[in-house]
Structure 1
Amino acid sequence: MSSKPQPETYYAGAYWGPRKESAEECARRTAHLLTLLASTDPFLAQWYKPAKSRKDARKHPLMPPDVPTLTELFRRGVNRERGGPVFEDLGFTFWFGNDGTKGDYADLRINGGAYSGVGNYCVLDLPPQGPNADRVLTASVLAHAVRSMALAWEPDWAMAASWDFRDAIAAEERAGAFPGWITYLSRRRGIVPPLPAPVWIETVEDLGTLVVLAPERVTASNPAHVELGRRVFELLDRAGLLQPVIQR
C-alpha cells in the first residue's frame, strides 16, 4: 500500500542587504509588521514571547505590539559567542510563535540590523495542514502577508512559496533571489517586465512590485506551476532583478 504524500510546507520570507539599525528600530519595524499581519487573518493576530513551551508562551502575549518590550527582546537576541563579546555588526535575532495548535501554528524568525557582509531576513514559517493552513494558504492571504513584510521592513525582495516549489525553481543554488507563488521586488532593483498569464502584478505603494504567479495554490507537484515559475524566473533574471542581497 502506497503512503499518502506529505503536504507541501509553505513559508514567506523577506531578505535585505546590510542595514545598520538599532534594537529599537528593529522593534518598531516588527511592531508595524505584527499590526499589519493582524489584519491579514485571525491566525496571524496572536503572537507570544519565546518560552520553553507554547503553553507557557500563551501567558506572555506580544499583542498588541509594544515597542519597549520588543526592543528588550531584540537586545537579548544580540549575536555573540557564549560568554564573549557582542558582534554588533551581525545585528539582532528574534524568534517567536503564535497561538496555533500542534502542527498548525506559525513562527516568525527575524534578523535585523546586520551591516557587515551579512544579510538580514524576516521569515514566517506556516503550517502544512489543518484549519489554519486551509484558510491562510491562499493567494490573497499570502499576498497580504508578503505586502506586510515589504511595508514593515523595506526588503530587497520577498516571497511566499512551498519549500518544494523553491527547490524546483531554484534547483541550482545561486544565493540570489527567485520567484515564488508570491514575489515582491523592491523598486531599487528595477522595473518588473511584462509576465505571461495568469501572472498578475500589483504595486506596493512607492516601494516596489508584487508578483502573483497564479490565483490557485501553487505547488511543486503541478508541472504547469513549475514550468510557469521557471519562465518567470528567466524573465526576471534577464531583467536583472534577481541579484543576491549580498554582492560577493
Structure 2
Amino acid sequence: MSAPSADHQISIISDGIELDGYLARPATSAGAGAGRHGLVLCHGFPITPSQRQGNWGGYQELAERLAADTGWIVLTFSFRGTGRSEGNFSLGGWLSDLKAATDALLATPGVDAAWLCGFAAGGALALCAAGEDPRVRGVAAFASQADFAERAGDARRFVTQARRLGIIKDADYPPDLDAWARELLEVRPLSLIGKLPPRPVLLVHGANDEVVPVVDARALADAADGQVELRILVGAGHRLRHDPRAIAILLGWMDRQG
C-alpha cells in the first residue's frame, strides 16, 4: 500500500468551511485525458478524540490502495469538525460536505464520472447524497445505518458526546438544539435508497456488527426492492475497513463499474 503524500493534500470549501481533503491518483497515466472513474471515500463518526489528528483513521492509505489497484482517482476528506477540517458537526452539514467533495472530484481534470463509498455513517450519507444527485453513478456502503433516529432521541447527550470527541468545538454550538436534532431525523437513508436503482448499490455488513445491527442492511435492501448487491460477512464486526474481505469486495465492485 502506498504511503500518503503531502503533495496530494487539497482544500474543499463547503458552506464557507474549509475541509481537509486528499486526492490519490494511480501511478500510471495520472491526470491523462478524460474518461477516468472517480471515487469519493467517506469516513464515519470518530471513536476517540485522537482520530481528529490528520489522516483520519488511515483513509488516506486506503485511498492510495484503491487508486493503485483500480486505476481510479480517489478523493477522501475529513467532514467538518474532524481531522484538520474547520467547523462543528451536524448531520446536515456533513451531507453538504459530501456534496462539496463530489463537486470537487468531478472538477478534477481527468475525472468524468463519480461514485461514492462510505463506512458506517459515511456510507449512510453516501446513500442519501446519491439519492438526490443523479451525477453519482453508484454507491458502496459498509456497516451503514438505515437512519439516525436513535441519535435524535437524546440530542443533548449526543452533543455532549460530540464535544468530548472534539467534533463540536464552539461553546455556543449548536445555536438551536431542536433544529440540530431535527436533521438526525430528516437525513434518512431508508427513504432515499429507493431512488438509486438501476444505478449499482453495494451494501456490506458484518453478521456480528456490535454497533449497527445487520437488520439495518436488510432494511435498506428491502427499501430498494432488493435491487442491490447485499453481502453479509460471517463473523465480521463493525469496523469493516480493517476486514480484508470487505476491501476485496469493494475492489471487485469497482472493477465491475462501466
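No value in this document is a laboratory result; all are computed from the given coordinates. Owing to the predicted nature of the structure, the values given are computational and were not obtained by experimental measurement. Cβ atoms are built from the backbone, for glycine too; each structure is taken alone.
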Looking at FRET efficiency 1/(1 + (r/R0)^6) of positions 59 and 203 (r between Cβ atoms, R0 = 35 Å, to 0.05), point out which structure of 1, 2 has the largest value.
2
Among the shown structures 1, 2, from which was the value 22 of relative contact order in percent (Cα under 8 Å, 6 or more apart) calculated?
1
